[in-house]
1. Can you tell which of P, Q yields 25 when relative contact order in percent (Cα under 8 Å, 6 or more apart) is derived from it?
2. Consider the structures P, Q: one of them gives 1.0 for distance in nm of label points 7 Å out along Cα→Cβ at positions 123 and 147 as calculated from the coordinates. Say which.
3. As an exercise: Cα Rg over 2.2 N^0.38 Å, calculated from one structure in P, Q, equals 1.15. Which structure is it?
4. Hey, distance in nm of label points 7 Å out along Cα→Cβ at positions 163 and 259 derived from one of P, Q reads 3.8; which structure?
Structure P
Amino acid sequence: MLQMFRRKVQAPGLTGLALGDQHFTLAHVTRQRDQILLDQCVQVEFRNPQQLRETLPGQVAEMNLQGSACNAVLGARDYNLYLVESPAVEPDELRAAVRWKIKDLIDIPAEDAVIDIFPVPEDAFQGRSKMLYVVAAVKSRVEQLIELCQRADLELAAIDIPEMAMRNITQRFANDDNSLAFVALKSQGSTMNITRHGNLYLARKINTQLGPNVVNSHEWESLRDRLVLEIQRSLDYYESQMGQDPVSRILIAPRGNDTQAIVESLREAMSVPVAALDFAAEFESSAEISDETKNACMLVLGASLRSDLLMAGG
């Protein structure tokens, strides 16, 4: 997404940073030719913004990541994503035209938003107008993220959104030659991507909130029905509005002890094959990093896999 930062260092590898409401995650990945090695990965709790400002620099120093190139991920509440028709303007005028186009869509003043765009693949929406995705991020949150990285001595190279971090995971660890849906189910709302050949075609927010061990709750059946309906609507949109072949399978991101139970329940309710994406097992690591930690750090791991920033070493 936002690649607006000039890198001062040429250290191998890439650090990923993601902020939650009460925790942050850090991961550092290096590449040796075609091999990806996960060097470090942690999740750290904090109580308030001041403790975050104090804790992050200490954690970066403890992991010996000072001065490393960093790709940071915005929190889900810090931005909105819109799919809009591309304005018919010159490339250097596109961002300004898009800002004007979405001013009535966003819930913050346009001058308080950081706007960036990324294209939908050329073969999407065949026979229709060219479309693109617009990210409208809260400027103050972007500025806070920049300040935090400076304070922690991380060399901020780019800021991404969760959808792109998820795309990096499936691009590396899943075969999406025949269209793949990847769903991250969370208590504060969920995210669904549909990709093919590593390209992001459709990104959707799923409003159904699923807390820990939700399968064991008396609400699960109704929640599952709502979840299935939201997923199916996205699959139908992908086929009917974007003119694409049906999605071949749905992968669920690991989320805790109830992952397999959710997968089995969704299998019963959907016509498309459903499975869990065990990406944690695919990360090679010389350190003792548990699969539970890797799964909890999915977004930051995806951020650390950004291919245009991940430099080879040695």
Structure Q
Amino acid sequence: MRTHSLAVTCLLFLAAQLLAQNAAPQPNRRQMPKPEWVDPNQEAPNGTLYKTFASKVISRDVNYLIYLPPGYDKDTQQRYPVIYWLHGMGGNIRAGAMMFVPALDAAIKDGSMPPAIVVMPNGMVNSFYCDTVEGPHPVESVIIKDLIPHIDQTYRTLPKREARIIQGFSMGGYGAAHLGFKYPELFGTVIVNSGALLDPEAAMGATGPMPHVFGNDNARRKTEHPRELAKQNADKLRGHTRISIGCGSIDSLLAVNQDLYKVLTGLNIEHQYETVPDVPHNAALYYKKLGPRMFEIHKQVLAGLKP
């Protein structure tokens, strides 16, 4: 009887352990914040401003952060170019305010960078800045149809493609290339920092990190990829759009960024490419390593602008 009781106890213990393991979050599953069009956290670090606007696409408010350069409130006649900085997967609008804005603000204040407005759109955590099938979360349409017109109507911008720069890191790099290559009439400069330019052939169906974006529509998964958009709009990009691609030398995404570089080279589309030594997939380290050089293309573009 005692042996039987011991066996039962052991079985119950093992069953409890298995239940606990199944209930616990798996360590290899990335826990994503819940996508929200209006983040209840209204923190706006490093001199940025937390704002919302009414989106016609989704008939509700959407939030963003904005940085206005020094002197914006004093000279009420001056107009400014706009940098749209896109955050990475799992991030939020404050990412750019923490990593990009402080360096830009310092460069503007010391005169090494022309003044510019920075807009940090809501990427809904993991949208890849596309109109997703799951949710749905039409982030692309909200940015293109609602946010850009709102910014040009609300702030003293230079409302023309030559004065719009779109840029981002990781998922934001994919977004910058996706939107910049798809809408060359809106953006004069596209900057891809360690872009998550995932191979569509390796992310079919419900596999990979972006099944919620395209679902089982594998045809759209291919045609919406930045390298395919570059092919589709090569004539509109060639000689008209400034493009910069950069990636860390030990970044897991180095190969796919090099692939985009090769595609653009094959299409005879002018661009800059740089591999940053000894940098993994880490935005803070990437920008720190670049230092003032991160603004070279910005200065080239903005210096030639006329009001």
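1. On the way: P: 25; Q: 15.
Computed on structure P.
2. Q
3. Working: P: 0.99; Q: 1.15.
Checking each candidate, the match is Q.
4. On the way: P: 2.4; Q: 3.8.
Answer by label: Q.
Every number here is computed from the coordinates shown, using simple stated rules; none is lab data. Since this is a predicted model, take the numbers as computed values, not measurements. Cβ atoms are built from the backbone, for glycine too; each structure is taken alone.
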